[in-house]
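Derivation of every value follows stated rules applied to the coordinates shown; laboratory data play no part. Computed from a predicted model, the values in this text were never measured in an experiment. Cβ atoms are built from the backbone, for glycine too; each structure is taken alone.
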Structure 1
Amino acid sequence: MTSSEVKIETWAFRTTFTGHFELIVPSGAHFNSTPNKKWRAGLAGAHFTVGLSSRDYKAIAWEYLGSGKYNNIGSVTFTV
């Protein structure tokens, strides 16, 4: 990691779910965690190392519903 990068962790806060996390960085690029993994509430989450910016980042938790379908079960917008 360089001084122009930031490491961001996403995790399941209160609800265990199977699916993935998506991180949207200020440039608009999208990054996904391991797909269709069981994310246990309160335990380690997905890590993303991306470019540092003073603008907004957005993380979304996607629950896998089966047959290639997902449900947005929570999101957060933040700055670093």
Structure 2
Amino acid sequence: MDIIIGGIAGGLVGGIAAVNLVIFTGIEPGYEASIPEVFRQNLFIGLLTVLLLGGGPLLGVIVARRVRRQSHVRTAP
């Protein structure tokens, strides 16, 4: 369950952050830019965008597991 909920939540946050990064850095098509277009215009921003898109779900799963683990510690007798 942590993988599903954490992955979806992290993916949404990572996706929003990636789109905002592309928009605010001035990539020409903005939110409509594809990954190859971002890489063609700016390699560094392309790498950051891919890291955000891939790292968001991973970080979401890690956070979800830590939250669940801490809630089990608090509820243990």
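Quick rundown of the values:
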| read-out | value |
| --- | --- |
| Given 19, 51, 26, 4, 0 for P(r) over Cα pairs in 10 Å bins from 0, in percent, calculated: source structure among 1, 2 | 1 |
| At a computed -28500 (helix-only ellipticity at 222 nm (-39500 (n - 2.57) for each DSSP H run of 4 or more, over all residues; to 500)), which of 1, 2 | 2 |
| Origin of the value 2.4, where distance in nm of label points 7 Å out along Cα→Cβ at positions 2 and 18 was derived from one of 1, 2 | 2 |
| For 0.95 (FRET efficiency 1/(1 + (r/R0)^6) of positions 34 and 66 (r between Cβ atoms, R0 = 30 Å, to 0.05), calculated) the corresponding structure among 1, 2 | 1 |
| Which of 1, 2 leads on relative contact order in percent (Cα under 8 Å, 6 or more apart), largest value | 2 |
| Which of 1, 2 leads on distance in nm of label points 7 Å out along Cα→Cβ at positions 26 and 42, largest value | 1 |
